[in-house]
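What follows is a set of structures for review.
Taken together, the values in this text are just the output of simple stated rules run on the coordinates, not laboratory data. From a predicted model like this one, the values you see are computed outputs, not experimental measurements. Cβ atoms are built from the backbone, for glycine too; each structure is taken alone.
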Structure 1
């Protein structure tokens with residue numbers, strides 16, 4: 001890419017333009033092309049971030065003269081004609097153009113049956129074709145947590161709260177991100193008991209989620225039970241004006257409280273240890289996204305294990321199923337259905 005600033009093609013909605021513009025500027029990336037999953041909004045989206053109009057996402061992936069493709073609003077990408085979408089991602093990979101998405105792609109588990117995505121999921125190649133960003137697991141806060149856990153040991157129970165504006169990441173994206181972090185820290189739960197409350201809920205109206213992470217919005221709470229008796233509580237939302245993350249772990253060596261700004265370990269003796277992680281007032285979610293996009297353009301490797309897509313998709317879809325059935329659901333059952341479909 002030389003010394004010139006990397007050029008990006010962005011797929012977004014007009015209401016995401018301010019966030020995308022700030023993130024690209026912070027990452028030192030120039031918006032070159034832009035379009036929207038809703039064709040009538042493509043011109044508005046492109047003008048809003050100062051980019052030229054692009055009206056075909058697959059065309060951008062297979063032939064766009066850019067250094068990065070950022071998909072902030074996938075629309076039907078990965079939902080309809082999904083094999084063609086996978087082929088477009090493979091061609092972008094062959095052209096050495098990294099592709100990043102702030103929303104899970106694919107967003108459905110069972111719809112992948114009979115498609116070429118199944119092999120990409122199972123062999124781990126999907127993570128090389130499209131990068132889910134920003135991943136909480138790739139932040140400095142989680143690096144500090146892993147260092148502490150080497151001494152802290154295994155957590156018995158915990159709680160994880162993640163929230164932020166829907167223009168940065170939908171509730172479906174936050175659920176995917178939370179399950180990716182949970183799988184790394186505690187493994188795959190035996191059951192997931194979840195409930196979604198949408199912005200339209202109230203006064204007797206309770207809208208249940210569908211079978212996809214795409215379009216999921218509102219608040220979600222969940223209780224994850226593990227086979228060895230451990231448990232974790234989740235509280236997620238895409239309805240807050242600022243990104244936040246709060247993780248609390250309880251174990252024989254005390255308690256750990258983690259935020260993007262600091263880690264506090266209260267030892268069993270009552271003595272606290274505090275590690276300051278960040279001292280800026282930057283929006284944490286936007287800052288993490290800018291950093292991860294800049295690293296992607298620079299060819300900096302992730303330095304972390306890739307997403308276990310089959311496991312994480314099974315966990316997220318167990319949560320969606322639980323929201324509809326009103327009872328705990330098994331990720332392993334979802335995983336078996338994914339394999340046999």
Structure 2
């Protein structure tokens with residue numbers, strides 16, 4: 001069976017005996033086209049089963065109604081499913097509600113050295129992008145700052161006419177978490193941070209230090225350990241914290257907190273009877289583990305929604321270019337008063 005030919009504006013123009021430019025202006029609702037002509041063009045377009053080429057149109061108008069969602073280390077175990085998923089789905093829903101298609105793109109530090117950011121944006125015909133998970137030394141972070149494409153970053157506080165960011169107040173969240181442990185009577189409090197290539201790691205470290213300082217507790221650098229936000233890094237550092245005699249630990253991610261709890265359970269160390277633990281994120285599993293995890297909630301759904309509308313602002317050259325959301329302490333079973 002022979003494939004039918006795609007109907008073009010020229011076919012509609014030929015059928016009506018008018019110019020292709022008149023057809024184009026009628027389909028795009030230009031004010032200089034009479035209602036009668038517009039109605040005839042629309043009727044003939046329907047009769048011929050005309051389908052507009054949105055990509056060709058996008059090349060001219062720069063409005064393809066497509067945005068990119070870049071996620072670094074998308075396939076990394078324990079990261080995508082538990083933290084990014086809710087942000088991703090919320091962003092996608094907001095986009096769909098506004099008639100935008102979302103193109104999901106996975107990237108890694110190595111891949112960024114091979115394919116330029118602007119090249120991906122051009123090839124995918126994207127109006128803008130929301131980028132999650134970049135490290136401070138990633139190539140794309142440098143390229144984004146030189147690009148003219150509108151971009152919203154997650155948790156990276158860079159802003160200009162083309163770049164914005166959405167984040168939680170990480171310093172405040174870490175301060176609240178640490179002060180919760182202090183108010184329970186703990187003074188020897190360990191801090192398991194994320195890796196140094198994450199902007200949030202410095203903010204959460206500052207919050208931890210601020211809380212201790214405000215409460216007259218000296219900073220012991222031996223109680224500050226660098227992890228990488230994963231469950232495995234929490235599991236591996238549990239023994240070290242026990243050796244240092246901590247009575248409580250603030251972990252900069254729920255996954256690391258869960259790793260700590262699992263290791264303590266293997267060692268027969270009761271949480272929170274012997275060690276209290278606070279996490280950060282409030283991922284879904286936090287309320288189902290035993291004991292349930294006290295944590296700092298990030299409003300992930302609002303982060304995704306806010307990221308999309310912030311991106312729309314940048315696309316339309318509006319002045320708002322950053323959103324900082326408030327953290328919330330969620331008290332569960334993994335913390336208790338010092339005995």
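Any idea which of 1, 2 comes out highest on FRET efficiency 1/(1 + (r/R0)^6) of positions 86 and 110 (r between Cβ atoms, R0 = 25 Å, to 0.05)?
By FRET efficiency 1/(1 + (r/R0)^6) of positions 86 and 110 (r between Cβ atoms, R0 = 25 Å, to 0.05), the leading structure of 1, 2 is 1.
Consider the structures 1, 2: one of them gives 1.31 for Cα Rg over 2.2 N^0.38 Å, for residues 198-325 alone as calculated from the coordinates. Say which. The read-out was computed on structure 1.
Between structures 1, 2, the greatest calculated value of distance in nm of label points 7 Å out along Cα→Cβ at positions 134 and 182 is seen in 2. If Kirkwood radius over Cα pairs in Å is computed to be 22.7, which of 1, 2 is the source? Clearly, the read-out refers to 2. Quick check on the output: -12500 is helix-only ellipticity at 222 nm (-39500 (n - 2.57) for each DSSP H run of 4 or more, over all residues; to 500), derived from one of 1, 2. Which one produced it? Matching structure: 2. Suppose mean count of other Cβ atoms within 10 Å over residues 14-21 works out to 13.1; of 1, 2, which structure was it derived from? Answer by label: 2.
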